[in-house]
Structure I
Amino acid sequence: MNGLTLYEINAEINRLVNEAIDPETGEIQEIAGLDELEMGRVEKVKNIVNLYNYWGAMIEAGRAEMGRLSANVSRLENNRARLKAYVEGNVDPGEKISDPETGRALVGWRKSKSLEISDEEAAAEYCVSHLPDAVEYKQVLKKTEIKKAMENGVGIPGCRIIENNNIQIK
């Protein structure tokens with residue numbers, strides 16, 4: 001079995017079983033080497049499942065580490081934003097501050113514009129009729145609701161319910 005893939009082992013088992021069938025009677029003769037192939041097949045599946053489980057553990061460990069790093073990044077971003085707000089609250093608007101040794105600007109200001117919408121419903125109503133390019137519509141199909149309707153006998157064009165058989169590896 002060394003060197004054979006699971007696919008090759010299954011193909012060999014199928015070949016041996018097909019050769020062992022008596023074409024006249026349909027009886028299955030004694031199959032030499034079948035036990036060895038079956039043992040090799042089980043060993044291959046066991047190794048593949050072990051690798052599958054190992055990768056699952058590695059994924060979980062990676063997710064945990066990403067969560068820890070993400071929490072650190074969020075904390076640093078919040079601390080950074082507080083420092084910026086602190087400086088902004090203690091420097092006069094428009095005041096420029098430079099490092100006296102290098103002349104490098106430490107604090108500067110620039111003007112910008114942003115939009116604040118205080119009444120979204122009124123703004124949307126106006127934009128729909130006067131500025132259609134400023135309105136974006138997003139159509140989302142709710143698969144759960146469609147499936148429920150179809151299970152209750154409603155025929156929906158372009159949709160079908162598929163029955164799946166999902167493997168569970170333990």
Structure II
Amino acid sequence: MQIIIGKLNPTLTQGLLSGLEGYFHTEEDSEQVPISLESHKKLLALHPSSLATSFSDDGNLVASVVTIPTTKEITDLFMSGEITEKELFDRTEPRGNSEALYLMSAFVAPDYRRRGLGIQLTKELISKIDSDAKLTLFAWPTSEEGKKFTNALQENIHRAILVRVR
């Protein structure tokens with residue numbers, strides 16, 4: 001299995017984007033961050049370790065985790081429901097003064113679930129972006145799986161994760 005952090009592998013990128021779009025359906029929801037090459041480039045501009053992907057030896061997508069380092073002001077607007085996820089992404093600029101980390105998405109292919117891979121990738125991104133544990137972590141789990149994942153991650157990293165409710 002191959003794990004890639006903070007890079008877009010040109011030979012795997014198109015398969016990654018189509019696989020994730022098939023799961024998250026961002027094209028159907030204007031409030032979500034679009035899954036595109038442009039959004040992935042911006043994520044890497046925000047922080048080189050904003051995203052992680054894992055592929056099987058035969059090149060199939062196994063897991064993907066995406067985070068957005070941002071400011072407290074933008075976090076507060078998002079958590080209160082005043083702005084959408086897409087607006088959070090659009091308003092966040094690559095300035096290097098992050099105060100919070102949005103745990104945007106975690107996907108693990110069905111055959112690889114319940115092995116801790118999503119937690120492992122997310123912990124790795126958090127440690128690279130927030131090595132001194134000063135950033136506020138926040139998430140918006142929109143499914144039961146997402147809620148369980150957020151709770152498991154919080155227990156695993158022994159840190160609070162603010163959770164937005166619909």
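Rule-based calculations on the coordinates, nothing more; no lab input. What you see is a predicted model, and the numbers here were worked out from it, not measured in a lab. Cβ atoms are built from the backbone, for glycine too; each structure is taken alone.
I, II: which one has volume of the Cα convex hull per residue in Å³, as calculated, at 108?
The value was obtained from structure II.
If helix-only ellipticity at 222 nm (-39500 (n - 2.57) for each DSSP H run of 4 or more, over all residues; to 500) computes to -19000, which of I, II did it come from? Present the calculation step by step, with values, prior to reporting the outcome.
Numbers: I: -19000; II: -12500.
Structure I accounts for this read-out.
With distance in nm of label points 7 Å out along Cα→Cβ at positions 102 and 118 as the yardstick, tell me which of I, II scores highest.
Comparing I, II, the top value of distance in nm of label points 7 Å out along Cα→Cβ at positions 102 and 118 belongs to I.
Here mean count of other Cβ atoms within 10 Å over residues 62-69 has been calculated and equals 10.1, so which of I, II was it run on?
On the way: I: 10.1; II: 24.4.
This figure was derived from I.
Compute relative contact order in percent (Cα under 8 Å, 6 or more apart) for each of I, II and report the one that scores greatest.
On the way: I: 12; II: 21.
Ranking I, II on relative contact order in percent (Cα under 8 Å, 6 or more apart), first place is II.
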